[in-house]
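Please find the structures below.
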Structure I
Amino acid sequence: MIEEKDILKVGKFFRTHALKGELNTMTEGYEADLLDTESPLIVEMDGIFVPFYVESWRPKGMFGCLVKLEGIDTQERAQEFVNKFIYMRREDVADALGLDPDELNTEEDFVGFRVEVEGIGYIGRVEEIDSTTDNLLLVVKPDDSDKLIYIPLVEEFLVSIDEKEDGNDADNTIVLRLPDGILDLND
């Protein structure tokens, strides 16, 4: 039986694509080729973590792809996966990335990171990562306000993620390049 402690959230199925069972997929901070594996993708179905194998996949941007799961051959069957999170076994993710399983980041690991925007500078720290919408959202809390800033975490905005190796987590930084006016949407 697959247990939650042994898996890592790596993405989400957002919508169906065409009629043959493909799913529009976004990985959470991982390159999309992570899904190019013989290891199963794990999806929670009716409270149970169920493995599904990838029949084929095609990249769609840096963090997105179209995934076809074995045995899911219609749009109706694929619809059952829409808005479901994708998990993989921690050791499978580590193997694919060439890491020790203890070195893997989860979205919770980015809480507390400094957020800088090119041309503006420091705007606050990551309060949480909101995965309830089609795009992951960085929820940023400025130091001098209780107001929260919601920023889509999409590859077009991400410049870098800088994790300090000196153990001082307070200096870890996410740098973004945002279109003009996007921060004004939070007012």
Structure II
Amino acid sequence: MSYVESNMLPLGSEAPPFVLPNTVSGETIRLVDIAGEKATVVMFLCNHCPYVIHVNQEIVRVANDYQNKGVAFVAISSNDVANYPQDGPDEMKIHAEKENYPFPYLYDESQNVALSYDAACTPDFYVFDKDLRLTYRGRLDDSRPKSGTPLTGKDLREAIDAMLKGEAVSDKQYPSGGCNIKWKK
């Protein structure tokens, strides 16, 4: 596993559309069908990355805090399951249920969605406004495994709060960091 930071897709970018299977429900999910009334948070996660494992509980708290305010959340795993079978769809379903994910956990088998978002690591966060324009990309907060810094979701929460108040999201945004997405060879 190697540590990688976000590529920081340009602010204002339109959310790349996707149609992916939800590993929990078995449904096929389209971005336009799950987009939030006020905002949509797209997260690139996986099951085994220690950086994702570290933030899982806070991701669930953030989603639970904002979903009833018109903010939709969706997680996507794009890892190569031939070399990382623990990130396969069956394991994703088990993981999502164990972690009590209150959002769809989608499988990007082709890795085309990760490429279209210029995703580089897990976890990686993207916040889009009601028109699906990028307003925030980067980290959840400044906590990392073994850092001793408590999880707060501060950076992601501040971006969502600004959008909900009709304010501009700060341009000062920090990349997320974690395991590289496991690309197919």
Structure III
Amino acid sequence: MDKRVERTKGTIRRTLLSLMGERPVERITTTELCREAHINRNTFYAHYGSPEDVLREVEDELVASIGQELRKGYEEGGVTLAMTRHVARHQELYRALWRCKSSRLKERAMDLVIGRSLGVWRGEGLSTLSEGELFLRYAAQGSLAVVERWLYDGCRATPEEITELIDRFTLEGKRGLGPAQPAGCAPSIPPLQ
């Protein structure tokens, strides 16, 4: 890509993310985006059709980057750590996209993690892939809630500390993929008040 085009698109993207800190992308006009980025509308339309197109491109690139991190994480045995490090490196981007109702980043990242994990588990011979998928969705939602809270608290803990916490929360849950316990053996859970 031409350096000028790269610079212009970078300016548009940074400006959009900055404006998204103030309000949702749906309420950001092309005119406003161009004014804040100090570019004319023709320049904007040479690269994008709308602010939502800019957001999609940013999200697509982040998802591709997540995919690369997941590959490395599986090779090195630490998917959760790979993800928390990725979030820590791209904090501002994650904050902007996770706040945005139009962004599908959470769902797309979760689908990537689940798809890759199921592929690995299939290779390991896990026969209950439908239960495996349910477990992964359960664990991913909980992990996402922990990471999101950590992100909005300013990532004060290290990625390693958050990963250790998430692993402690989820490791016991994986045992639920084994055979069902005989009737009467399950622990009783008191009703919610």
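Throughout, read-outs are computed from the coordinates displayed, never taken from laboratory work. The structure displayed is predicted, hence computed values, not measured ones. Cβ atoms are built from the backbone, for glycine too; each structure is taken alone.
Numbers at a glance
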quantity	calculated
Label whose coordinates, when helix-only ellipticity at 222 nm (-39500 (n - 2.57) for each DSSP H run of 4 or more, over all residues; to 500) is calculated, return -7500 (choices I, II, III)	II
Origin of the derived value 22.1 (mean count of other Cβ atoms within 10 Å over residues 37-44; candidates I, II, III)	II
Origin of the value 2.2, where distance in nm of label points 7 Å out along Cα→Cβ at positions 53 and 117 was derived from one of I, II, III	II
Value 54, calculated as percent of Cα pairs over 23 Å apart, assigned to which of I, II, III	III
